[in-house]
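Chemist: Structures for review follow.
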Structure P
Amino acid sequence: MTTPANAAPPNRLDSLTSLRFFAAAAVVILHLSLQFVLPDAIGQAAGLGYVAVAFFFSLSGFVLAWTARPGDTAGRFYSRRFARIWPSHATVTALAIPVIFLAGGTPVWGALPFVLTFTHVWIPSPAWHYAFDGPSWSLGAEAFFYALFPALIRVARWQQQRLRRLAAVTVAMMAAAALAVVLVVPDTAWGFLLYLNPLYRIGEFALGMLLAMAIRRGWRAPWPTWVPVAGCACVYAALLRFAPHDSEGAIPRILADFALLPFLFAIIAAAATADITGRKTPLRSRTLVALGDRSFALYLIHVPLITAFHAGVAGRKLDHTVNLALAIGLLVASVGAAHLLYIAVERPAERRLREFFVRRSAQGALHGQHRGA
C-alpha cells in the first residue's frame, strides 16, 4: 500500500513517535549508569546516551516542519507549544524540590524563575542550567528553537528549491563553529559551548526541518529503517573502542554527535518513509506508539525518581547484580511514573490550555470586528 501522489501525507508518523521512546530510554539508562555501578559493558554502552538529545532536537525540527499549518500565526504556534511542554515541566520542577532536600542538597532558588521560563540554559553555571530537573536544560534550547521557528519555516518554504544547499550550509556552519571551539577553547568548556548552547544546537533542529521539507516535496528514503540502525550501532561500538577521550576521561560529545548524526537523520527519513508508503514496520505497534507518546514525560520525570531512590540506598555496598536489578527496576518505574504524568498532567493540561487559547483568540477576533464596525 502506498500513498497516492495527490493525497495529503499523514499528519502523525507513528514510527517516529515510537523512536522517541527508545531515545528517552537511552537518556534514562545513561543517568542510571551515573548513579549505579553497572557491569562494564553496560556502563560503557550507556555512556553515549546523551547522543539521544541530538536525535530529539533533529526530530523536533522534523515534526514541527511536517505538521506546520499554512497560514498559521506565530501566536497560535507559541500557545500550542506552551500548552504542550510547560505544565509537565512545571509539575516535575515542583516535585524535584523535596527530592533535592531528600538527597541532602539545597535547591538553587535563584534559578527557579529562569527554569520556569526556559531561560536557565543560557547561564553558564552548571548549578543553574541543571537546576531542579537536570534534563530540563534541553527545554530551554527547544524554547529558543520554537521562538525562531515561524521565521525559519518561512525561509525554508521560500528556499525549498535549494534544500540541499541550505543543508550543506548548515552542516558547514556547525562544523566551523565546532572546529573553532575545539581549537581555541579548553575542552572543559566544550560541554557548554557545543552541547548545551542553543545557538549551536539549532543546527540539528534546522536540519530536521529541511529533511521534513524534502520528504514533503516527494523525496523518499530508499533504505529500510534497520540499515541506518545497524550503521548507528556499528559506529557507536567503534566510538566506544577507538575514540579519543578528553581531559575528563570521556569521549568528547561533539565527536559522538558528529559521527552519529548522519545515521540519526537516516533513521528519521526511513521511519517517516515507511509510514508514508505504508511499509510494514514493528515501530507502528500500539505498544511502542503508546510508549512514544509518553516519552516526553519519561524524559522529565526519571531524574527526580532515580535521585530519590538513590538517596535511600546511598552508602550501601551493592554488587553489580544488585545494581543492575535496581537499574532495571527503576527504568520500569520511570515508565510507570511517566504514564501517570502523561494521563494526569500532560494530556489534560494541554487540552485545556489549547481550548483556553482558542477561546481567547476567538474573543480577540470578535472584539476586533466590533471595534472595526
Structure Q
Amino acid sequence: MNTLVLKNVYKQYGNKKKFSRKNEQEDFAVNDFCLECAQGEFIGILGPSGCGKSTTLRMIAGLEDITTGEIFIGERKINDLHPKDRGIGLAFEDYALYPPLTVYDNIAFNLRAKKISEEIIRKEIETIAPLLKVNELLDQKPISLSGGQKQRVNIARAIVRKPELLLLDEPLSHLDGKMRQVLRTEIKRLHKQIKSTTIIVTHDQLEAMSLADRIAIMKDGKLQQFDTPLEIFNNPVNEFVAGFIGEPPMNLIRVQIQQTAGQFLFAFPGGELTIPVPEKFSPVVSDQMDVTLGIRPTDIRIGDENSQGSRIPVTVFESLGEESRLHFRIGEVFLNMLTTSRITRRVGDFVRLEISPDRTHLFDIQTGRKIDPT
C-alpha cells in the first residue's frame, strides 16, 4: 500500500545564507513540515494565504525544489524524480484547459503524450467522464462551459491517468457559493469511487472540514495541528487553530481570573461581565492570572434570572431563519452567540449568559498554547 510521507521538509526562497535548521529567524516558506498520509485517505492542508500550503503541494508534485527534507510515496523517495514520473495527478485552481481543443481532447492530452493507443484512451475517458458528469460535454470546447464544468474537466484530466496521488490546489476558489457546495459533494463522491489518495489545499475551512478525513493546519510555514476535523474543532492545540476553525469563529477574549468567596471567576474586560470558572480548570488557575478564554458561539446560551453571572445588553441581533446570532459588546471586545432556538431579542435587552463548562478552552497569553486542565 502506498503512503505519502513528508519528513522534515523545508522550503527557502531567494539568496539566503547557508541553510540551518537551528536558526529560528530564517525565512522559510515551509518550516520543518512532517506529514504521513495513508493509502486512500483524503487529507486537507488548510491555512491562510501565504502560510506555505500551496508550496508544500508543489514540492510533492515536483514543481518546486525542496531545500531540505524527504518525500516518499510508498518506499520510493521522490525528491529528485521528474513530475511525470511521480504517479501524481494535479488539478490547479486555474482550469488551464486548452481553448482550441474539445473537452475529449483536453482529457486525452496527457495520455496521448504518453503514446497510449486511442482505443485505450477512449475506454478510459468513457469510464471517467460519467463519474465527473462531463460525458455530455465531450464534443464542446472550453469557451462554452461554465466554471463548474471547466473544473470538472480539469479534475477528469488529472484522474484519467490513474494517479497514485491526486493533488487539488484550491480547486473551488473561482466558483460561486452554490457551485462550490455542489462540487464539494461531487469531489467527496468521486473520492469514494476511485479510492485514490487525495490531498486538497484550501484556505476555506468549510471545504476542508466537509471533505477531508484529516486536516493539516498551517501557519507561517509550520504545521500547527494534524487530526480529524472533529478533534480539531473540539480540541484545538493553540489559539490560532481555535480561531481559524469554526464558523462563526471561536470567541477568544483576554480575561483575568478573580477569586471571590472561594470561587474563581472569569472577569471580562471593563468588569461588565463575570462568569464562573468551570471546576475542571481549578488545578491550573490562580487569582489575578491572565488567560485567553475560548468559547464557541454555539456553547453560549441565554440563562434565566437564577443564572450566575452579570446581566449584559444585546448589541446586535440577527435572525437568519434556522439560527439566530447575538452579539454583545464587553468593553473593547465582542462576544458572539449562535443559537438554533427560535428566540427574538431587541438591541438593548439585558440577558444573563451561561456557558457550557466542558466546552470552554484556556490559552496561555504568551505562547498561545492550550492550557490542559488534566
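Every number in this text was worked out from the coordinates using simple rules, so none of it is lab data. Quick caveat: nothing in here was measured; it's all calculated off a predicted structure. Cβ atoms are built from the backbone, for glycine too; each structure is taken alone.
Chemist: Using the calculated result -6500 for helix-only ellipticity at 222 nm (-39500 (n - 2.57) for each DSSP H run of 4 or more, over all residues; to 500), pick out the matching structure from P, Q.
Modeler: It was calculated from structure Q.
Chemist: Here is a further query. Looking at structures P, Q, which one was Cα Rg over 2.2 N^0.38 Å calculated from, given that it came out as 1.20?
Modeler: Computed on structure Q.
Chemist: Still on this structure: Comparing P, Q, where is distance in nm of label points 7 Å out along Cα→Cβ at positions 236 and 252 highest?
Modeler: P
Chemist: Also, quick follow-up: Going by distance in nm of label points 7 Å out along Cα→Cβ at positions 196 and 260, which of structures P, Q comes out largest?
Modeler: That would be structure Q.
Chemist: Using the calculated result 1.00 for FRET efficiency 1/(1 + (r/R0)^6) of positions 92 and 116 (r between Cβ atoms, R0 = 25 Å, to 0.05), pick out the matching structure from P, Q.
Modeler: Comparing all candidates, it corresponds to P.
Chemist: To continue, here is another question. Once mean projected area of the Cα convex hull in nm², for residues 244-339 alone is calculated for every structure in P, Q, which label goes with the largest value?
Modeler: P
Chemist: Work out FRET efficiency 1/(1 + (r/R0)^6) of positions 28 and 100 (r between Cβ atoms, R0 = 41 Å, to 0.05) for each of structures P, Q, then name the structure with the largest result.
Modeler: Biggest value here belongs to P.
Chemist: Given 34 as the derived value for relative contact order in percent (Cα under 8 Å, 6 or more apart), which of the supplied structures P, Q does it correspond to?
Modeler: Computing relative contact order in percent (Cα under 8 Å, 6 or more apart) on every structure in P, Q gives 34 only for P.
Chemist: Compute Kirkwood radius over Cα pairs in Å, for residues 148-275 alone for each of P, Q and report the one that scores greatest.
Modeler: Comparing P, Q by Kirkwood radius over Cα pairs in Å, for residues 148-275 alone, the maximum is at Q.
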